[in-house]
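Quick heads-up: structures coming right below.
What follows draws every value from the coordinates through simple rules; no lab data is involved. Because the structure is a prediction, the values reported are computed rather than measured. Cβ atoms are built from the backbone, for glycine too; each structure is taken alone.
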Structure 1
Amino acid sequence: MFGIIGAGWLFYNKYRIEKLKRLAEEEKRRQEEIEKERQRKLIEEKRKFFDEFVSEIEVYFKERKDYEKVKKLIEEAIRIAKQYNFPVDRIEKILYQIKVDTYISQLKKLEKENEDIYKYFYVRSEVQKIPSLKEIMDLKNKIIKKTYENEYKVKLLIAKNLLKENEDISYNYFLSRRFYSNSNKLRKREDIKKDKLEEEIEELQNDLYFVSENLYKNTIPSSIY
């Protein structure tokens, strides 16, 4: 009889322990589900806030063009994105557009500088420092093309002015020929429209050659050009 009672108590105790264990596991799962739902709602709220924040940055960027302020706002947006693993493609698009706009602004200033034909080397060097983004390639190529046109004109002007110098005529004549030749090669290489100044320089060089007794006596070219 005591054996039966003892066995019954052991069975009941085991049953009670198992039941408590199951209840504890169920409570744990319930708490986990509650926590998951809390986290889901938190992420949902944060994502909504993040999306609205990025939208505000986009509007601010388009309307104000205050790049320094936009960059500060983007720093905060990136911090949030990293914390909750949100996508940053919209932010990167804004940053890329800022970069494009900045380069366009730089190119516009260089284009203005390019109006001075004697700045061709400086302008070309500065333009080549700017990355070749597809959005600015047309403008960049246009400015570089103009620098070569300017260089061509400068070489022609130097060639012409050298022929007007009265001192050391022989040296100036051959130096003028060199500048003229370089300008001619540059024109052909860069497909630049021929300037009428070329013909004027050719005539001046011919005239100088034949009126200068020293040049005529000491040079016997088979052809002047």
Structure 2
Amino acid sequence: MTIWRPWPYAATAIVQWEWLATFMFIWVVFRHPMNQTVKPTHDLWKCEVNSVAKPIIWSGWVDEFTIMLVVGGVGAMPDRVELEYDGPSPLLGTTWGKQWEPWGLILGYRAMGSPWSGTKTHSAVGPTDNVNVSNVGILFLDCSANAVTIGGFTLGILGQHLHIARLCAAVNDATLEHDEPHAFQRIFLHAGADETLTGEYGGWTLVCNGSRWYDVSHAKHV
């Protein structure tokens, strides 16, 4: 009997992906901690979507085990995603200096609710209609020096959940704008209007359908 194992022997990494409109996120999750002070140039990654080569347009470390790639030119939900790394290279290796050397294409699996474990602190006055929440699960609002207004987000993915927490009770407003027309990804709040926290702690929980964010903080307006 053949037993399926999630860590391919040659690659010692899992490739997961999620599609959003015209581009795709790919997470390469390594089995061992990796050196985050360097990362491969985009030309070292070879991505094929439905057997067609696609360009890597951005990459960055999520944590010591995970690097995220953004792939452009993907116009529909893929059936098959494969990733190849042209290594070894000193630009990708473990924390103890061993270079990563997979063999051939690695089949990717759709993330389907991959956890968004990153955190981010936002303190701009705004209104900001394009707060980047790529891989962000918790967004902290720092209102200690000024009011903060958010009208929308960008790079949210289908199924992503976002907890927004105010860090202080300073007498400055923390505001989310409802259905802001200039936002990249609009926010839809449960009461159908802008909401503001002033001089108090608190926050919101939002979920993304791939293009919009919906407030699930309350079952009804209170």
Legend entry - If FRET efficiency 1/(1 + (r/R0)^6) of positions 16 and 56 (r between Cβ atoms, R0 = 35 Å, to 0.05) is computed and equals 0.05, the structure in 1, 2: 1
Inset, instruction - Name the one structure among 1, 2 that helix-only ellipticity at 222 nm (-39500 (n - 2.57) for each DSSP H run of 4 or more, over all residues; to 500) of -28500 was derived from. - result: 1
Inset, instruction - For Cα extents along the principal axes in Å, the calculated result is 57, 37, 36, so let me know which of 1, 2 that is. - result: 2
Legend entry - mean count of other Cβ atoms within 10 Å over residues 32-39 - highest-scoring structure of 1, 2: 2
Legend entry - Origin of the value 8.8, where distance in nm of label points 7 Å out along Cα→Cβ at positions 40 and 208 was derived from one of 1, 2: 1
Legend entry - Label whose coordinates, when relative contact order in percent (Cα under 8 Å, 6 or more apart) is calculated, return 11 (choices 1, 2): 1
